[in-house]
1. Assign the value 12, calculated as relative contact order in percent (Cα under 8 Å, 6 or more apart), to the correct structure from 1, 2.
2. When helix-only ellipticity at 222 nm (-39500 (n - 2.57) for each DSSP H run of 4 or more, over all residues; to 500) is computed for each of 1, 2, which one produces -10500?
3. Given that mean count of other Cβ atoms within 10 Å over residues 69-76, derived from a single structure, equals 19.9, which label among 1, 2 identifies that structure?
4. Work out which structure the value 2.4 belongs to, where distance in nm of label points 7 Å out along Cα→Cβ at positions 53 and 221 was derived from one of 1, 2.
5. Which structure, out of 1, 2, was Rg/Rh (Cα atoms, Kirkwood Rh) derived from, given a value of 0.95?
Structure 1
Amino acid sequence: MSKPRSNPPPPAVIVIFEVVEQQQIKEIIIDKPEAPLSTISKDDIRALIDLEPGQAVDQFRIAQAQRQIESFYRTRNYPLTQVTVDTQRLRQDGTLIFRIVEGPNVRIRNITFKGNKSFSDYKLKDQIKTRSWIWIFREGAYSPDQVEDDVASLRKFYQSKGFFDARVGRKLIFSPDQTEMQIDFVIDEGPRYVVDKVTFKGNSAIPEAQLRQNMRLVEGMPYDAELVERDTRKFVRDYSPLGFIYQPGVQDPDYLKIEAKPVFQLQPGRVELVYEIDEGKPVPYRADSA
């Protein structure tokens, strides 16, 4: 890289370009424990990283290689693996050393739920993907990312059932040698919101009284997203004989759109359910010619 430097003695101007060569990688060393700690070889790791001797030192690509190695170890059930780079050797002579501390192979022995009052452990286990170890049948792999996704899934499930204030966390309990662990999902359910009012907006082709017939979720009932979906499908069936076309996710202005929105009330634990309807345009009926 070059850097211009000027020292102008009047009236002339002298420009000096300082050229500094970018440092290159001279050698790549994988510093890791040998078997029997793990079956992951140095060749396995070299195949992961897109770096070769002779290339320029690129801190972004080096950091990316660190993440790739750690991610690879997590897929092999070594979630505590840490990868560092010897920055001093890299600056000193261009030797790139990845130092790997593998940590133990971790198995999940148990998964529990704390604080759940409205739903059973079996129901909540259906909402998560993390599974405990069962000999031969399940390896019980621990993935930090998956556990965080499970926390989000549990929170989403509770909110879909009207527990809009629900809080979900997780507690990780390791054995003394860190080879086994228990995951506690900690839940604060909060109140379950009740539908205070159901409102329709935008319906002109079908009167509100017809839409309300045989609704599954009405005033006074706890909010439930599953019942909202069923009622939405009923509304679509009401509109279908009139030629209105409904397809979820389609943005065509001629298509029927129905969106359910919970609107929170001033009174705690109460919610108004608003169905916003954009009817679009009905398709005119045409009889087939003989």
Structure 2
Amino acid sequence: MSAEQPSTSGQEPFPLPVKQQIDRVHHVIAISSAKGGVGKSTVSTNLAFALQQLGHKVGLLDADIYGPSIPTLLGVNQRPEPDVMGRIKPVMAHKMPLMSIGFMVDAGQPLAWRGPMLFQVLQQFFHEVRWCGYGDMLDYLIIDLPPGTGDIQLSMAQQIEVTGAIIVTTPQELALADVRRGVSLFNIAQVPILGIIENMSGFVCPHCQQRTDIFATGGANQVANEYGLPLLGSIPLDGAIRHCGDAGLPLVKAQPDSVLAQTYLAIAQRLVDIVASRPTPEP
């Protein structure tokens, strides 16, 4: 079964309004999981900084309105300010522009917002943030989507031009069932899927070097083959990833020569190659 023709139980692609390009951004990459608890935000953050390590200009947008993680993962507690033109200046961390609702509300404050307020905030994030200086462009904007297949994913698909989506999963069957739903959603929403990343892919004991497949093995490769999608890479369970996240520093910057950092860099380079190989859409 190809990625272009998934089983969608008879559903047809819904009609989409004219999408807008995010100002001063070449490529928008949406990172999705369709299921919580698979480490998607950690993957999004390290992938963004891996792209930066490769020499690209990158921004990171935390679109998880109800559970923002980027402020914690990057140790940032700062409110964005308007620029002289009235647009929102993103917060900077490690020379990367960031935006998250977590910068605008007090820590621990719940956001019990319904659809209209949610869409208004997304509109601001997509179209009122000055992602880079005037006369400059971002190569990539990484959007860390919330888990699931709901309003935010659909709103993104309706509002903006997305170069493609990446789905993050763990290897076990429970997570893979959600990947299949995510693949179907993006195909219905007419968002290209660029590949799958398997996270928490085995644990290697630092003492005896024995590998344990805690969440099974090979699941992401199986579902990638099922839909004709590339497996961009597999990231193991490692305490260093958790430690760096708690410290507010991406692993690819904290330990750039480590095997883990090289894994993220290889995934980032494969993403760049896939994007470069895609035909340029007509204006």
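1. Corresponding structure: 1.
2. Values: 1: -7000; 2: -10500.
The value was obtained from structure 2.
3. Details: 1: 17.0; 2: 19.9.
Corresponding structure: 2.
4. Values: 1: 7.2; 2: 2.4.
Computed on structure 2.
5. 2
Bear in mind these aren't lab numbers, they're just calculated from the coordinates by the rules spelled out. Please read all numbers here as calculations on a predicted model, not as lab measurements. Cβ atoms are built from the backbone, for glycine too; each structure is taken alone.
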